[in-house]
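Given below, in the form of structure tokens, are the structures.
Just so it is clear, none of the values below were taken in a lab; they were calculated from the coordinates. Since the structure is predicted, the reported quantities are computational estimates derived from the model, not experimental observations.
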Structure 1
Amino acid sequence: MSDVVLNANGVSKRFGGLLANNNLNIQLKTGKLHALLGPNGAGKSTCINLLSGDLPVSEGRIELHGKDITAMSNTQRSKLGIGRSYQRTNIMLNFTVLENVRLAAQSRKPEAWKIMSSVASNSKVISKAKVCVEKAGLQSKIDWLASALSHGEQRQLEIAMVLATDAKVLLLDEPLAGMGAQESACMVDLLNQLKQDHAILLVEHDMDAVFAVADEITVMVNGEVLESGCPNTIKQSKKVKVAYLGEEEGNE
């Protein structure tokens with residue numbers, strides 16, 4: 001599938017006199033991973049915050065399956081299937097892997113919070129949580145405390161929690177940050193699996209990982225799109241080499 005799921009059209013964000021994002025146009029499609037590259041301060045995380053609803057847009061329009069969601073809150077967007085991770089892990093360290101994911105799953109089934117909730121309802125939530133743990137590659141550590149996981153495994157746990165909210169659009173903010181080579185390889189494998197039935201926007205500084213997993217790449221500089229296209233287009237772009245890779249114009 002390659003239908004557009006999430007569409008940002010002419011989106012801008014101002015903080016007083018600072019234009020953090022300027023006229024961004026980004027389309028996310030099921031079965032595709034779209035990566036955002038750029039130096040620190042380029043506006044990548046701001047872009048994710050606008051798409052998730054954590055920040056209101058100053059200008060432009062955001063659509064989910066063709067429906068205008070520009071004015072919707074992050075909670076409303078989450079209920080419609082937009083999930084996100086953050087640069088810092090958002091997990092409960094004193095809870096087990098399963099408990100963390102189960103709590104995320106319960107957020108989509110309010111009846112499971114009730115004291116007198118049925119055994120069947122709780123059973124469904126637990127079963128769903130186990131499936132998400134398995135998808136994230138943590139089934140062998142399902143009963144471990146989150147604090148006992150490696151950094152990379154904690155990022156996998158965070159993705160499992162996002163999956164448990166029934167998200168079909170994944171907005172992932174630097175999930176490979178701080179990882180070693182082996183953990184990065186595991187995360188790349190996970191992202192390749194997830195993109196088969198999700199639309200993914202990935203903000204990442206790990207160039208090797210991005211080029212290994214991305215179907216489309218947008219390079220941002222100073223809040224604006226410098227270049228957008230397939231990985232080969234980005235690799236060959238003179239503008240990207242000058243602005244992002246640090247090469248001088250005219251060098252081969």
Structure 2
Amino acid sequence: IHLATENEQSLSELSDQAGCFKETQTVEFIFLLSEKWHLDQSARYQAVELLERFMIKQVEQICQSSRENAKSREQGHGSSWSSLKDQICDTFVLRLVSCIQLASKLSLHYNIVNSDTALKFLQSLKYSYTKQELLESELAVLRSLHFQINVSTPLAYVELLLEVLGHNGCLLPAKPLHQMCMQLLDFSYLTRDTIYDTLLKISIENSTPSKLQVVKFLTVKEDFMLLAVGIISTSVFILNPGQWKQVQSLLNTV
């Protein structure tokens with residue numbers, strides 16, 4: 001009930017920029033870096049969602065600041081949009097690393113990415129940040145999100161629904177089903193735009209959706225509960241097609 005309520009609230013407060021920072025290259029970067037640092041899967045998803053939420057806040061704040069400074073720019077003062085955009089681009093990798101660090105601190109396995117590890121990686125990319133700048137970056141993310149960083153990811157929805165299925169009589173072995181769900185969840189993150197673009201075109205029976213249709217479909221793309229149901233349903237179909245209808249019925253009762 002708590003997750004369902006949280007999901008509904010998130011959908012009701014969706015930003016127009018939702019999903020803009022979940023591009024394949026960004027997600028792949030986070031996944032590979034999380035793997036390099038031996039973080040569990042919950043941390044990688046948390047890092048993706050943290051970065052997305054933070055960057056949306058950054059863009060919204062900069063847009064607001066840009067509007068407020070419009071008159072100042074006309075008078076020869078204030079920052080241009082291009083310079084503000086450059087600030088975002090210049091610190092993007094730093095913010096990404098900070099989000100992974102924060103996600104690692106939320107992980108149940110306590111495999112925390114410390115400052116030395118993060119700095120060593122950034123230096124390998126020819127960045128010259130200091131420990132102080134790294135700490136300030138973490139604080140910038142925390143403050144921007146009002147310290148509300150421990151929010152549910154699609155993984156939490158998948159694992160909750162799997163637990164409910166087990167209690168309600170699903171006969172499929174839990175471990176292989178969980179493993180398949182994790183693989184498909186990774187896949188859905190890495191091919192997010194392709195999956196949802198195809199789904200939109202199929203649902204409207206048109207290969208060229210209008211801007212309004214794309215905007216309305218945003219709530220589908222950002223619905224974690226719907227994603228979790230789709231992941232589990234597809235996993236069951238792959239592992240045991242004969243059980244698919246039973247699981248579908250069970251999911252419909254949740």
Structure 3
Amino acid sequence: MKEFLGFFTNFDEQLKVGELFQNLDQSIALHEKKLIQTQNFKKAMLEKMFPKQGSLCPEIRLKGFSDDWEERQLKDISFKVIEKNSERLYTETFTNSAQFGVISQRDFFDKDISNTSNIGGYYVVKDNDFIYNPRISNFAPVGPVKRNKLGRTGVVSPLYFVFRTHDVDHKFLEVYFETSVWHKFMFLNGDTGARSDRLAIKDTIFMEMPIYSPSFEEQQKVGQFFKQLDDAINLQKQQLQTVKNLKQAFLEKMFV
């Protein structure tokens with residue numbers, strides 16, 4: 001057996017170092033627990049604050065609202081974007097990730113998949129446009145629908161379906177697509193076919209998707225409620241990562 005050569009400080013300092021890392025581990029565990037609790041609360045509210053199949057009222061309502069929700073079709077509140085980047089005015093390509101939402105393709109893949117020679121046929125995506133990605137995964141069993149919140153215009157592959165909304169609150173609809181309310185429609189009308197990783201659905205059928213929504217005022221309130229939850233979750237993630245980074249820095253600098 002090879003000899004192991006270790007360097008040790010005096011016993012009192014060992015105790016102090018051990019106590020420091022114990023406190024850091026406890027802080028990490030506490031932040032992780034808090035984050036999971038907030039994420040689980042959001043998940044529960046997504047299930048309870050939107051009507052279940054066959055109902056026009058959710059289980060939980062925000063104070064001051066009691067009217068039935070209205071059933072509309074997606075085509076009543078949006079239209080398909082058919083504008084293409086034929087003039088090549090936009091060079092940034094977006095991708096729609098089930099985990100990270102609409103992000104720059106370069107950030108997601110660490111490189112550009114598209115190039116100036118092929119983006120002329122890509123669809124133009126403006127701020128607050130929605131993108132449906134037919135690629136299915138554990139995170140998105142029928143494919144994700146995400147909103148462009150980057151604050152700038154880009155383009156996406158024609159494999160994606162882009163739609164622009166009207167007469168609906170952006171944040172409300174964004175949250176709506178985080179629920180599973182619309183999944184049954186997709187399962188009934190879509191087809192995986194030969195590509196088991198993609199769900200194929202005709203554009204016209206997709207636009208007939210039923211959307212349940214309350215008054216515009218309630219939509220805004222629901223959107224604000226979930227924005228506050230999202231902000232809290234993001235803050236907790238940052239705080240957790242800060243403590244983890246601190247522990248890693250101590251590990252690198254306190255041991256030789």
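Summary table below
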| item | result |
| --- | --- |
| Among 1, 2, 3, structure where helix-only ellipticity at 222 nm (-39500 (n - 2.57) for each DSSP H run of 4 or more, over all residues; to 500) as derived comes to -13500 | 3 |
| Highest-scoring label, criterion being percent of Cα pairs over 32 Å apart, among 1, 2, 3 | 3 |
